[in-house]
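Only the coordinates and a few stated rules stand behind these numbers; no lab work does. All figures in this text were calculated on a predicted structure; none of them were measured in a lab. Cβ atoms are built from the backbone, for glycine too; each structure is taken alone.
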Structure 1
Amino acid sequence: MALRKVDSSMVYALDYDPKAKTLEVVFRKGGVFVYHGVPPAEYRRMMNSGSIGSYMRDCIIGMYRKDKL
């Protein structure tokens, strides 16, 4: 996976693997997490949303199993 910096006050960088359906997120306040089972359409919606941080709070965090790296 290759991390991609994003324009977000909450998220520093992220990467998505569509085959594994994993979303790796580096948060600006610390912590790196991998969210499992994230469908490609969900990732596309997040990237096209007006706010990656808001989308994370509303649709990713608490909805998908995560592991801290």
Structure 2
Amino acid sequence: MSSVINTIKSSREFFKSSWIELKKVHFPSRKDTIAITVRVIFLICLIATLLGITDWCVGSIVKHVLSTKI
């Protein structure tokens, strides 16, 4: 019975501390969130394009090497 009471007290203290910490969190504004999202989408498109070009180049080189008769 004592362990149950201790568990409840510990849980209550944990949630109380968590709530206090959550109040300290600074959430970005809508403008900041949109700006960061646009940057992330742009970088994803850029990296995808670069990887696509690299894949195409390596694929072309490998095809050329494999199709060459010795």
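Matching task: 4.1 is the computed value of distance in nm of label points 7 Å out along Cα→Cβ at positions 8 and 40. Pick the structure from 1, 2.
2
Give the label, chosen from 1, 2, of the structure having the highest value of Kirkwood radius over Cα pairs in Å.
Result for Kirkwood radius over Cα pairs in Å over 1, 2: largest is 2.
Can you spot which of 1, 2 the value -4500 was calculated from, given it is helix-only ellipticity at 222 nm (-39500 (n - 2.57) for each DSSP H run of 4 or more, over all residues; to 500)?
1
Can you say which of 1, 2 returns 80 when volume of the Cα convex hull per residue in Å³, for residues 16-55 alone is computed?
2
Which structure, out of 1, 2, was mean count of other Cβ atoms within 10 Å over residues 32-39 derived from, given a value of 10.6?
This figure was derived from 2.
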